[in-house]
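Peer 1: So, here come the structures, one by one.
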Structure I
Amino acid sequence: DLGKGPLIFSIAVASLVVALWCVAIRLYIRIQMMKKIQWDDRLLVIGTLFSIVAVAFNITMVSHGAGRHQNNLTTGEVAQILRFNTLFTAMHIPCVCLIKTSILIFVLRVQNSKWVAGLIYALLALTILVGLGTSIFIWFQCVPFDAVWNPLVKGKCISRKVYGKVGVFHGVIYSTLDLVLTMLPVIVLWNVQLKKRIKVGICFLLSLGLGATAFNIMRVVYHNQLASEDVTYDLWIIDVAAQMEQNICIVAACIPT
């Protein structure tokens with residue numbers, strides 16, 4: 001019984017393929033038509049590279065039995081699943097941070113309002129601080145790092161309770177940011193000289209960003225599953241939500257192009 005493994009694999013690969021397709025179209029337009037690459041494009045590409053690495057860790061995790069019930073796995077397989085799940089999370093955090101930063105820089109470039117600019121700078125600072133802080137926390141939650149997944153390694157680790165609170169904090173902040181990032185481009189682009197039907201179409205497409213919010217909230221709600229007695233099976237919903245969140249963010253970032 002492969003459990004939820006095939007589902008995790010399918011969603012990871014399918015969502016990444018769609019994201020890569022959108023990024024390819026954006027880069028084609030920027031390079032071939034506009035003849036110009038901006039900083040938001042560069043950050044988007046770097047964020048996409050993090051997503052690719054995250055998917056690679058995800059696939060490796062599934063190959064070791066992620067999505068299957070823990071009592072059907074060896075101790076070594078469980079350790080490998082936890083290892084690659086931790087590495088996946090370590091890639092997911094900067095990926096989402098970079099994509100959100102890319103969107104904010106894009107909006108900053110096209111807006112013409114001082115109060116919007118001030119708001120964007122504040123959101124940029126918050127996005128980077130939360131992303132950087134959470135990344136540092138992930139990498140240093142245990143010393144040595146191997147102690148996160150290997151019970152044979154003796155080390156000092158932050159309690160799972162604190163880990164859970166940090167995860168919820170990160171999720172709540174970024175869910176709020178998702179909502180703001182969905183609305184900001186709509187507000188700014190609505191004042192740009194475009195036909196109304198084009199504006200409506202752009203706003204509809206940008207609303208896809210709400211999907212990232214929904215999956216982020218789902219990840220927060222089910223975050224306590226990481227402390228489950230059957231973690232190798234129960235982590236599937238958190239993993240799927242994280243995959244969908246990061247790749248929907250990439251798609252949403254490409255839409256204004």
Structure II
Amino acid sequence: MVFIFPIVSAQQNITTEAGITPDSFLWGFDKTLDQLSLILTTGDVNKAKKALEIAQERLAEIKIMIEENKSNAAERAKVEHGKLLSGIEQNIVKLKEDNSTDEIKKVIDIEKELDVYDQKVQQTFGELKIKIKIDGKITSEQKKLIASILNSLEGQTGKVEIEIENKKDEIKVKINQETGRSEKEIESEIKDMEHEKGIEKDKKAFDTINDAEEEFTKFLEKAKEKNITVSQNLTNQFNSLLKEAKDQFNQSNFIEARKLAKQAERLIDN
């Protein structure tokens with residue numbers, strides 16, 4: 001698989017502070033205010049931005065609760081996070097404009113916001129793992145909780161990504177019916193719109209596959225240094241998932257390719 005991408009020089013650093021955390025009796029009031037703020041926000045794209053802004057608060061709360069080993073509170077924040085992402089998913093399904101070009105532009109705007117948010121999820125959990133390792137106090141419960149919640153959050157954002165792709169497919173058919181333009185022409189124009197917004201699903205999937213391969217190599221080297229035997233079953237599972245990820249990539253199913261590569265890497269994430 002050969003694919004060359006330009007180097008991205010700076011990673012966007014997004015920070016959102018947690019407000020009242022789920023272990024407080026005031027958290028319900030805080031959620032109500034957030035919900036009111038979301039209801040009062042108008043416009044499809046603005047509504048998605050607001051929902052993701054609130055989701056970042058839930059994400060920050062999850063991080064703090066995991067650090068404090070408060071699994072029940074972290075789970076509550078995860079559930080509320082899921083409701084926000086589900087709301088975005090439903091809004092995408094209902095999104096309609098008289099002009100199909102305007103409609104696709106709105107979908108791509110929401111996709112960009114989600115792309116930035118997904119970076120935030122990965123960044124937050126990366127920082128969390130490093131912090132816990134540095135503190136040297138990570139428990140098996142925390143490790144399981146991190147893996148479980150990260151998997152859930154990625155599943156929540158993944159559902160929105162899939163709905164975005166479904167919506168795009170629906171709009172492509174409308175554009176074809178309205179203009180008579182070929183599928184190839186429509187695809188090319190939409191890809192140009194995505195690139196203008198900095199959305200590169202192919203590069204993201206490619207990088208995730210490469211990262212998984214690099215992490216597995218490091219994992220094997222570390223095991224060798226410590227004279228630990230890596231089970232053939234684990235190796236087979238990893239290789240199978242990564243092969244499937246590459247197959248999906250070559251079929252331009254970039255969201256699925258990235259998902260499979262993450263699953264492969266999670267097998268060795270310790």
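Every number here is computed from the coordinates shown, using simple stated rules; none is lab data. No experiment lies behind these values; they were computed from the predicted model shown. Cβ atoms are built from the backbone, for glycine too; each structure is taken alone.
Peer 1: Which one of I, II has distance in nm of label points 7 Å out along Cα→Cβ at positions 138 and 242, as calculated from the coordinates, equal to 0.6?
Peer 2: I
Peer 1: Which one of I, II has distance in nm of label points 7 Å out along Cα→Cβ at positions 26 and 122, as calculated from the coordinates, equal to 2.6?
Peer 2: Computed on structure I.
Peer 1: Assuming 18 is relative contact order in percent (Cα under 8 Å, 6 or more apart) as calculated from a single structure, say which of I, II it is.
Peer 2: That value comes from structure II.
Peer 1: Continuing with this model, one more query. Upon calculation of helix-only ellipticity at 222 nm (-39500 (n - 2.57) for each DSSP H run of 4 or more, over all residues; to 500) from the atomic coordinates, which of the structures I, II produces -25500?
Peer 2: Checking each candidate, the match is I.
Peer 1: FRET efficiency 1/(1 + (r/R0)^6) of positions 50 and 210 (r between Cβ atoms, R0 = 25 Å, to 0.05) computed as 0.15: which structure among I, II?
Peer 2: II
Peer 1: Turning to a different aspect of this structure: The value 19.2, 64 for Rg and Dmax of the Cα atoms in Å was derived from one model only; which of I, II is it?
Peer 2: Source structure for this number: I.
Peer 1: When mean count of other Cβ atoms within 10 Å over residues 98-105 is compared over structures I, II, which one is greatest?
Peer 2: I
Peer 1: Please compute FRET efficiency 1/(1 + (r/R0)^6) of positions 90 and 146 (r between Cβ atoms, R0 = 35 Å, to 0.05) for structures I, II and give me the label with the greatest value.
Peer 2: The structure with the largest value is I.
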